[in-house]
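Just below sit the structures, each encoded as structure tokens.
What follows draws every value from the coordinates through simple rules; no lab data is involved. Just so you know, these numbers come straight off a predicted model, no measurement behind them. Cβ atoms are built from the backbone, for glycine too; each structure is taken alone.
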Structure 1
Amino acid sequence: MPYEIPQELQYKEKIIFNLTFQQLAYAVIFIPVSLLILKSKLEFTLRLILALIPLGIGFAFIFLNFQNTIKNFFYWIKFRNATTMSKNMIKFMGIKNIINNAIESNKEKIAILRAEPINFNIKNTREKEAITAGFQKFLNSLDFPIQVVMSTSPLNLSSYLNSLNVSKYKKQFESYKNNIENLIKENKAMNRNFYLIIKEVSNLDIQIKICEEKLTNIGIKTTRLNDKELKEILKNLFSKDIEDKADKEVNKENYLHYLIAPKSISNSPDYIKVNETFSRTIATYGYPRIVEPGFLDKIITSKGDFNLSLFIEPFNIETTMIMLDKQLQKQRADLFSIKANSSINPSLEIKYNDTKRILEDLQKGKEKLFNVLLYINCKSDNIEELNLLTKKIESDLNSLMIIPKIPLFQMLQGLKSTSPLGINSLKVSRNITTDALSAFFPFTSSFLNIDDNGIFLGLNRHGIPVIKDIFKLSNYNGFILSQSGSGKSFFTKLMIMRHLMNDVKVMVIDPQSEYTELTKEFNGELITISKDSETIINPFDLMEHDYAEKRLSLIDLMSVMLGEVSDIQKAVLDKAITSTYEKKGITNNEKTWSRRPPILEDLLNELKLMEKKAT
């Protein structure tokens, strides 16, 4: 189901010559200056050149938003470089304390929830609509701003590899470990972590509870980060090395800042260098009219090292109604003026209809209005790779009909806006309604998800290892189908080897002796079933099975060995099997199950004995 994004509702009324009041003010300042210069007694060529200077500056102020460029330039000049304990760095970080599972900055307190995404794209249409509707309810419940951050981090499988029991198979484990590490390196696979940043407005604990409940309803599990995890995420954000004890003594008074702040920042007009990492922020300035739910997944799943930040800021309903009413009046006045001059402005007419429809929906209580801000921070170890990644992300955005723009002289603000601090320094906003905003659902792809005692099954479409414990599934039976020579046996042998390293007992029925060498490699037991074989399988061996289940399976075995067995014969066999086990001291008592089991000869003798006593 596609969703319609209305046009930007903020509208500046045109006064005259299609100029706003602010543009007219700049025209009144600069045009008379140019005219005065032209009327001076200087040489004509000189007068013309001098008159063009204020005219050009006025043009930049009127049409190119030059006043913001000047403001950003001076801010950039003030913060060109900074080190860990410099005043600029302390002011930039602005974090005072981390206590009670919250970050306290100069102005506010924030908490961070870690969110586990879902595989949105594999859901059917009904499931997608249900998730989107649930996300709309979550958005409508918000009366405080939130920030969703998707951060990229290197894949680290050390904890999983260390958990494997490889004491028996050290040689095979080294090969397994090297194979996984090489695959990750070749695919340049990166993990994605999703965080929800909540800024305290009234009561932080209540705000967190609202978010947790609403997100749980749509299948997204959340976990609040504790003090230790908050410090760790901020340290990792700026690639900070672990501190030593001597530094702790030197920077005792402001040790938290020292711990999380980067070692150095070098600020350039279109990129910023944090420690040894280059980064560049891309802001989005426009969106298509029609979008599909979860359309951001194409950006989220793009390969590369980047962070994505989505700010969602709800409008106060009463303020919104007043604002929209004023916007309608401005737009109606301009439309009337345009029609009076026998002109047309289709864009303004669409904007007017959108504003009117949204005002009606707000009055009916169907929707709310939000400010939405989307930024992407690209990261790389060198400027060439950064340029390449920037072009790739811009290309992906353009393919979605989203207009990207690099905010010059604002890389520092961009870095802060894409950090999990809940601070929107760039302020490139767009008005969007609840219905349209639900299409921005960001938790669309699950990345690294490791099951305890899981095995490596392969790579997903993002190049991320799939490590699952199939025995945790509701039905872990399976089969492998493919054309001849495609590698079915090879895959099966890999599965067996990886299960063995998790202490899983494996049995193979092998008519063609394909698994003989594998059995020898892992010191397994080879049982050849034939009349001349020295090894046999005792069907009465419980082999860690339940006693009652084993007796039922033996009845089924007799049907295979003897052919069709009647119900009366099954009853006789069941009685004989039970008696055979009892004579070996094996009963329903679990403590007896480890005793030496009977064999088929014992069952035969029991049946002969029963035959003599039978009527």
Structure 2
Amino acid sequence: MSDAATGVAAREVLESVFGYADFRPGQDEAVRAALAQRDALVLLPTGSGKSLCYQVPAIAASRAGRGTTLVVSPLIALMRDQVSALEARGVAAAALHSQGDPQEQRAVVARFASGELALLYVSPERAAAPGFRRLLARGRVAHLAVDEAHCVSQWGHDFRPDYLRLHELREIVGAPMVALTATATPAVLAEIEDRLALRAPVIVRAGFDRPNLAFAVQALRGHAERLAALRAQLEDAGLLDRRGPGRALVYCSTRKVTERVAGELRSAGIGAGHYHAGRTSLARERAQRAFEAGRTRVLVATNAFGMGIDLPDIRLIVHFQTPGSVEAYYQEAGRAGRDGDPARCVLFFGAADLVTQRRLGAGSSAGSFVARRREQALAAIERYATESRCRRQGLVAHFTRGEVPPPCGVCDVCRGEAVIVASPAPSRRAGAAAGTLSDDAVETIVRAVSHLTRPVGKGSLARALRGSRARALERGGLLAMPEHGLLAEHPEAAIAAAIEDLLVQGRLRRTGAKYPTVWLPGKPVRPQRPTAPSRRTELARSRRYGGPVARALDNYRRRTARALKWKTYMVFQRATMLAIDREQPDSPAALAKIPGLGPAKIERFGEDILDLVRRHGDRAR
């Protein structure tokens, strides 16, 4: 088959298997490189569809009789998810890893040897084993793909020694190789190219800028301050209501802190799960499934959670402890807002975090190569946390070392809400959080509460007094009160501590048992008059969350995923669900025009989808 014909075949795969009319930025260039038998180094941000860069040419190559694409992937859970998602689309895929049943693994080997598989996923440890090298001689390999390729670099944040041996596969298999990563500086890219022995690779880059993400850093010292700030962030994001949309990820550096934070949130009546590598496989799977199904909207986790996670509606990511590098931070923060809607990424930063990271990295001698690189990585995350320029500019500059976007206008620095510290040592301003406010400032708090139209959370009140204009503060009159912004020079934690003192003194009172709010003693809480949403509000909400058809489809995909033991998005993704709700197709031909379905899913779920549209769509009313 000619290159042109193979290119047409790749487009046909994209449309017929994955249900998309066109490639995203960067994907087309990577696919064309693979079809031309060229090596490629692909750097695309989290959530931009890296997997299609090798899956599309793999399926095209398999259909052309050129063999199986071998994919090296670092996590067993990630491999399982990828294989399940491909099988759901009718693609022959399988995985070889240490947790597989021996009989099933033998069947996978037989399928590979017979040329049945389009894609075979293996761990780096398996790829390095002599037995696997012998297996390669029994089949035909069309392409080699190395996912999460930054794991090959000791400059990187997730170094895996077995990645260093992957270049040896080139001596056995004469197939082109594509290396893919979401977070790599120019130095890491150079190391990936060298260590994988890539041959004049096509370099594919897409922008690191994520305009829908609002970044912020809070200089916080003690655990109690951080927990209060976390609760405030959850409240602002509307995640304290179990029935609302969206979810939150809270990252911690250690298992102990992960369990402590999750337990304290649950004690406060906030449904939260927790995930770390020290839990049993069953416990981790239950925590992940509850989070994906929306039964728990908050998940507290170490960095063991997240690689390959494709949840569209994560509205908030909080790093309760500062991670060890900018690369790790941006990869984890990049899991927010994959649906394109606004999301917030908040980093809690303090001197103790850097100490924790040094302790976690202990084991190499102080003057060693690895130790020096760790210190450089910590210096970079410290610069990000303490510099006074736009957060998004700082992140993009770290990875590109070149042109950066204009100021974002939505991060804490651009909005004038940042408390900038000069160094990781407790600064005067950061330390003021533990101090007391003046009598005038305390009276300002009391007056502010007297002007509110209903009780509000302590954190929301503190942020409004500092001048925040976050949309979540529209409730209760926080943006309209005369005291808005009058305490801008005081740290949020100091204001929150003063509010707590006023509650203890009885000058303010708490209302609500599950989600405590602040109010004046003796002042009645007037019930809110229900107001009908405007037509404009209804239309905006419909575009974002969908109408009756979307709700019915969401229930259907949750039930189906539970029955098939799939992830919810494997049935169909949220964007596909909203497209069905918007277009309301009335035939299989109309359903085929919906992006993200494809023939295999239409054949399997099409009649059910059309039935739901008939029962819940506009024509049914």
Structure 3
Amino acid sequence: MNTQQIEKLAKLIRYYILSSTTAAGSGHPTSSLSATDLMATLMFGEFFKFNANNPKYANNDRLIFSKGHAAPLFYALWAAAGFVSEKKLMSLRQFGSNLEGHPTMAFPFTETATGSLGQGLSVGLGMALNAKYLDKLPYTTYVLLGDSEMAEGSCWEAIQLAAHYKLDNLIGILDVNRLGQRGETMYGYGTREYFKRISSFGWKTFVIDGHSLKAIEAAYKKAQKVKNQPVMIIAKTVKGRGVSFLENKENWHGKALNEEDCAKAVAELGEIDKSLTCEIALPGQKQPLSARSGAIKKVNYKVGEEVSTRRAYGNALVRLYAKYPDMVVLDAETSNSTYSESIKKTHPNRFFEMFIAEQNMVGAALGLSRRGKIPFVSTFAAFFSRAFDQIRMCQYSDANISFVGSHAGVSIGEDGASQMGLEEIAMFRTLLDSVVLYPSDAVSCEKLVEETAKHKGVSYLQTTRGDTPVIYKNTESFSIGGSKVVKKSDRDLATVIGAGITVHEALKAYTELREQNIKIRVIDLYSVKPLDIVTLQEAAIDTQAIITVEDNFVEGGIGEAVAAAVSGANTPVHILGVRKMPRSGKPNELLDYEEISKDAIIRKVKEIVL
């Protein structure tokens, strides 16, 4: 479409925005109106290449609305393209409609669920990484950003990494409309401030009038010619553009017009041509670079051999890649401790260093996942907590990501409390349909890493820092939702349930108690979510009490999960876990201090059964 046609089209899109939000009685019309000219030119000016009949087509350009509250604009664009009827637009925000308040995967043209600001650029970075370095495809990823979200540190994490990886296939469009939810943004209309900051990070940066169609068109043409660096188009716009009583006015964020004011606003737009037909330029055809899957080596450890589960994780990555060639590994500058560096050494093209920027790392993993990859994301378990907003957003985007946290619990020892992953079991358990795994030895770790590679969804696997003895044979199988009854007899007085490091403490306690003719059942609850409820309930029936032992805070942890699972059995559940502020010290000292060691287990068993 030429400039005059896009101008007419922009009026139609503004009409759709106003009428749909008024029908909904809520929404963000002013934030949508400010970016209308930018997006109409992008989608219908032959810059954006997309086969709308096949939204998942590998060669399609990607468009992410990081300012997800501009969803009315997003849906209106697809209405202008002929894929959403005007009647359907009027279902905006209604229960059962896929035109939700912020974009979700229910709408087929959504690349990723958005709404929590400051995340879209990281997701776009992951998609751009995929195109440039993995699939070797020519598609471009466009990200519409709001000026308010530029206060988020995650945006600047993404800006740094995009420049580092020379992502010339990533174009950001910054809608500088001056007004946030409660007033002026940090820099207001200071487009020069954005220019100085973003360009200083290594981006090619253009400042334009975001309502001049000629300037917008020229900026897109220039952006598509830039090589070896990402591009940011900084567009000065007017919030509420096209409606005089909304333009640049405060206190209109997130407010829909009533029917009377909507009629006035539509009248101001002038003649609306609903007969306009708009086509999106089609992408080229190129097959993504792909590798064939093949056979993998068997797990190979000796019972009694001392191996940390974090090292086993690294071994598993290398071993499994042949079978799962869509794997890609991201780490936050801890790869020599998490052992994800193992795959960097053998398959450097499958590893991306994300540096100490965990929020961006998770967002980038989501982008890679949305493009069909199987990301394994690793760092110290404690540091995932700072990226929990990004992690929780993954559940809304149908993500397929395996998170792996090492250095969990007080058993890491001298590094101290700030480095101890104590909250992550609870954190990941809260996610809808998530999987949470905590292997106790190298065999179970490798087997469970493969289970997460096969699994579709969000999973979290926790590893320990110290070496632990291998307790399982290489032929042992492990499944999501399972457990292992490691010790059992028909005279067990109590059941002790551990996961990870505490399984080994439970086994030490078992040996000492057996010498005193006290029999206990020991269960390795390696699948914390979902639980092996059948085995747990059987233990509740067979024994006098259940004792859970966990090297993490008890709130939201293993003990509470087990207690809920056996609540109908009237069997008491005693929870041993981290209840004191941890300190630096030797691992054994700290396990004793928190009363989750072998000795603490023995004391609790005797307290119950004697």
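Once percent of Cα pairs over 48 Å apart is evaluated on every structure in 1, 2, 3, the highest one turns out to be 1. Given a value of 6.3 for distance in nm of label points 7 Å out along Cα→Cβ at positions 312 and 584, calculated from one of 1, 2, 3, which structure does it belong to? Corresponding structure: 1.
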